[in-house]
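Please treat every number below as a calculation from the coordinates, not as lab data. Model, not experiment: these values are computed from the prediction. Cβ atoms are built from the backbone, for glycine too; each structure is taken alone.
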Structure 1
Amino acid sequence: MGGAGIVYLVLTAFYARPIADDWSALATLGHVGFVDTLTSSGRYTTQALVWIVVRLFGAGSAQATPLIVLAATWAASGWGLRVVARAAGLTVPLWELAALALLAVVACVSVAPSLIDNVAWLSGVAGYTTPLAAAACLTAVCWQLASRNVKHPVIAGIAVLAGGFATAGFHELVGAVLCAAALLALLTARDLRSSRSLLGAIAAGGTGAVAGLTLNLTNPATSRRASNQHAHVGVVAALHTAWHDLSFFSAAVEHGLVALALALGVVLWQLFGSALTPRLRRWMFAWSAFLILVPWLIVSAVTAWARATESGDRAPFRTAFLFTSAAALGTALLVVALLSLAPRLLSQRRASLVALVLAAAGLVALAHAATPLLRAERLRVQAVAQRAASVERQLASGRTRIQLLPAPLLAVDTQALDLSFAPIARQRPALVKLLRSYYDVPPRDTVTVVSRQPRGYCLPGVAASWVGVQSCQELDGER
């Protein structure tokens, strides 16, 4: 089921095209040095990643980056599961671990409030989805160090410290969650009397995260961003946003996507449930509560204080992914802990059947959510190509009045914007400027925008008035 689910995520990435601030990265990073890129934002790891992928893949970075991130998350998750299985003395075939890791990736990514924003938007993938792969890799490294005698502990510690520093550099929210997770991990490892290697690795990773978070928060770019957004600490605003952000959880439940996390939990219990001791079970409950609650509260509080909320005082879709993905994993751990309290409740055969039913239900829910997005992406692929060809022809003909074709996504659950079907006066000036720069339109030339939605650029029942998008029924009604 994980293999079937990953197909939808891969296709979402395959049809991705640059959108919103992606055009800025493509237009400028080819002429900006690596060091200048790092210092332009407090989110230094995100900036570094975007600089690298743009240099390597150009416009194709919108497709290549999510594919690489999905593969990296799968590899790191499989590696971590293999280390845990060995530490527990369990013999699990490699293919089973790989399949379980794939299900884990699908379960965590599919609950994104917007698959477009976290799989098909370069900026969203780089700053909000890649941390999932980085955290999985950092966790796997710590477990690996704990499972063997380290010949060069100082070098290993420096490597983990650098990993924590790099992971915290994706976003200040990532750094804050990582610091809290490192503290809980230290308490867990100490209570379970884990090896000194693991304690040292966790301490090193946590120290790196603290350093990265500190650098991020004290960076002048972060201060400018906070000033521009009139950031202000307020408990009432944080609680208000946290309450509204609960809708992201309820949506995952209502749409059936949480079924994949439940299936993951059942399969994890089948493989590792026999190794759970009462003490380990208590810590699994603690980690489940942490993953479900702490990222949600941190993201809600910080976005409220930074006045970066959108969509009805909620966190932006791409930002909310930081806690919905964590909550999916926390839900899976909760299932493992609950089933381990009553090991005779499910036999292995019944557990397999339950997991299969849950995974099938989750796959149907994912297909229902992803199918219209794929249709929208395919239409936008054509629109972006037509716009590029049109601008090239106009520039080649010597015209001084360049007309741009809008290519907004025909989707409601996205905050990745393109030009809208509206006159130039109603366009976002920053976006018009980005596209002018990307297409190398001379400063002397006048830019206009096609304000009427083409008949063929629509989907049945999909209307987004804020970008001037009408459904096919609405367009047909104008005839």
Structure 2
Amino acid sequence: MQNNVKDSLSKTIFKYASGHIYKNILGVFSAFIKPKLLTPELFGLWNILSIIPTYANYSHLGTLEALKYKIPYHEAKKEHHKNEEIKSTSFYGSLYLNLLVAAGLISFFFIGNLNAEQKTGVLTMSVIVILAWYAQNYRVRLKAYQKFNIITSSVYLSSNIMFFSTIILVYLFGIYGVYLAGILTLTTVIFYFKTKYPLGTHSKFKYNIFKDLVKVGLPITFFNICTELIRSSDKIIISYFLGNKLLGYYGISSMVVGFLMNVPRVSREVFEPRLMQEIDNSKEDNLNEYFLKPLINTAYYMPFPIGAVFLIFPVLIPLILPRYVEGIIPTQILVLGSYFLSLSYMARGIIVANKWQLKASLIMLFVLPVNIGLSVFSIKSGFGINGVAFGSSISFFILFISFLIFIKSKCNYSQQDWRRNLVAICWPFPIMCAVLAVLQVLSRVFFTNEYLATVINLIVFGIIMVLLLNYSSKKIPLLKKIKIKKIFQ
């Protein structure tokens, strides 16, 4: 029975991740269309504007975040009436708060010293904030009830709509086409959700329940906001100190890192509701299944996409985005640093399940000024966006190590598991970096054709990392190979 549950979990993660990978493959193409058809200044403007709905998603004060953990918990106890109350309260409570954000954006539209593109962008964001709120309500409930098939289908749908609408609308209307594509995609997804999983009627807003949801969810949301600040502060700093043109170059690296983070993120989203249902199980079992296992597998599998991006980008960007060649080096730097960000993603489930969010947030409040300080120092020292990328990578490393030490101090049991796995995760990153460095040097010595060199480097890199994975899987019980046949059964 336990094996069936694990197979089901792997299958769900694979399908859910495949949808997001598909979304990001199309997203990469559509994202390349934006800088291809927009100037670096306008592409930089879009990068700044797109941060607004990201942070607006947290305006619910944790009420929607609490649902992801409350609903599975009450479902396991057959307390369906409680779920109905918290769904209604969170729906109205999050609506009121998002309306305040939208109202603030509309006010800024009238009083801000903005040009036409900026004004239209701010007004568009006010619309997107409300549409995103409604879609977010759907996604949170579907995740809480583990209906990942509907979410996966919506991901495919939104990917196609965003891709084709971006091609057509950006070509016809420039930056205004980007705004229209965002609204069209969200609207289509909402209509799809309504046909597949109607939200039904909502009773009424209950302040006491809202207060309880905030009490549970706000620490989680604060934790997530801190994570987002660490991820996006570099873009804000570049826009402020260097302007939107250089942010446009740097936006390429942010786009790629977002693509790479999908597999660890969707894996976390799938197993977190199950962790909440099994929170009363053995602490050792939860530690192994929901932290150490995803951590060790992420550590050994992430080098494959990271190495591929690192090797391909120097030949890809000059071909398709020659105006953005200045974004190649910061992308390579940030992609390497994203390895530690992907490992940090694995910490949230065990932290939230044990209600350690506030203490963990203090760690991020330490890392955030380090990130900001390194970015500002790099700019002031003349290292530009390359220095900002390096500073962000260092902060990702500090964040992961801090989380690891924190969780180890709280879960001071299963010492044998800790020792084995901590030693194991020390190897993939330095081996990956060493192989990439050697391949870069050898390709310059032995090859004059950079395209042939890239293909050979990809093959050699893949073979070496597969050998490392196969060898390590024999030594580490938690490190498993993906069995494709079992996934499709």
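Determine which structure produced the value 4.9 for distance in nm of label points 7 Å out along Cα→Cβ at positions 115 and 459, calculated from the coordinates; the candidates are 1, 2. Present the calculation step by step, with values, prior to reporting the outcome.
Working: 1: 1.0; 2: 4.9.
Structure of origin is 2.
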- helix-only ellipticity at 222 nm (-39500 (n - 2.57) for each DSSP H run of 4 or more, over all residues; to 500), calculated, reads -23000; among 1, 2 the input was structure 1
- FRET efficiency 1/(1 + (r/R0)^6) of positions 75 and 179 (r between Cβ atoms, R0 = 35 Å, to 0.05) was computed and gave 0.90; which structure, 1, 2, did it come from? 1
- Query: Given that Cα extents along the principal axes in Å, derived from a single structure, equals 73, 48, 44, which label among 1, 2 identifies that structure?
  - Reply: 1
